[in-house]
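None of the figures in this text is laboratory data; all of them are computed from the coordinates on show. Because the structure is a prediction, the values reported are computed rather than measured. Cβ atoms are built from the backbone, for glycine too; each structure is taken alone.
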Structure I
Amino acid sequence: MKIAISNDHAGVELKNAIASHLKSLGHTVIDNGTNSSESVDYPDFTERTAIQVKNHEADLGIVICGTGIGASITANKFKGIRAALCHDIYTAKMAKKHNDANIIALGGRILTPEKAIKIVDSFLSETFDGKRHSRRIAKISNIEERNFLCSD
């Protein structure tokens, strides 16, 4: 699987641990940075990952900032992106199973690398349930269609 990952300065350690873990599992990791603890703006890095997932250049994405909140808000500004903020295994599982999330957002100041890896593993191992949830995803897509000001 090809996974795009990005972070701001608060997520460097978490990103490095997750990327290393994903590579050890045989996944291809697209590292959209940053690799420095110097303060940067998370939207600049989150945008790269969201575009890659949106354009099917990556199968899934992981975005990291201090809390994960700003990165999740940014990623959800892109048509076709369903980014879920996950702080535990259950929310990661449900993000994929019920919401067919294609990006997860994590908090570099909230999670330890060990916990983040468990969350990522849960997200990657789950599949979309479909069934009644497909109807809900279709409604989300319809809302998106009606409310985005530009088509791409």
Structure II
Amino acid sequence: MPKVDIIVIALSSPIYIGVYEQGRLTKTLESQEQSSEYLPDVFASLIETYDIETITYANGPGSFMAIKMSYLFLKSLEIIKGIKLYAALAFEFNDYSPIKALGKLYFHYENGEILTRPLGDVALKPMSLPKVLELKKYSTLTEPNYILPAVN
């Protein structure tokens, strides 16, 4: 079985999963399903096909429930299968563009802080998988990065 690393972006729909061999993106999976439905099925297949060494996931900001489901599932894999888990700020996967929060609120990354503010209708930059995996950029502190915007 080939040794691989995985990136999971499951903050909203679509979900993106990247398979990296020797640091290079070799396979991309995408789904419109809910993370609670998709992750168990796709990882059952990935575990049969590959020797997964690490998983990096986007730990927020984004959908509170999607982040929670991803973390619980992937943390369970880390414990049960011994796969090392890393976390990355979601902004790393959309060039630090705004991310939809709630209603007309958007998450912004400014001067090292995550803020929420209204923007009206904004063209959001979609999430994307990096072509090259640089694990040193990601954190071993894997708890979810829940940012809950204030309700107006």
Source structure (of I, II) for mean count of other Cβ atoms within 10 Å over residues 3-10, computed value 22.8: II
For -14500 (helix-only ellipticity at 222 nm (-39500 (n - 2.57) for each DSSP H run of 4 or more, over all residues; to 500), calculated) the corresponding structure among I, II: I
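Could you tell me which structure in I, II was used to calculate mean count of other Cβ atoms within 10 Å over residues 27-34 as 17.2?
The structure behind it is I.
Any idea which of I, II comes out highest on distance in nm of label points 7 Å out along Cα→Cβ at positions 19 and 35?
On the way: I: 0.6; II: 2.2.
Max of distance in nm of label points 7 Å out along Cα→Cβ at positions 19 and 35: II.
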Computed 21.2 for mean count of other Cβ atoms within 10 Å over residues 51-58 - originating structure among I, II: II
Among I, II, structure where Rg and Dmax of the Cα atoms in Å, for residues 43-90 alone as derived comes to 11.1, 31: II
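If you rank structures I, II by volume of the Cα convex hull per residue in Å³, which sits at the top with the largest value?
Details: I: 93; II: 109.
Structure II comes out on top.
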Comparison of I, II - label where distance in nm of label points 7 Å out along Cα→Cβ at positions 99 and 123 is highest: II
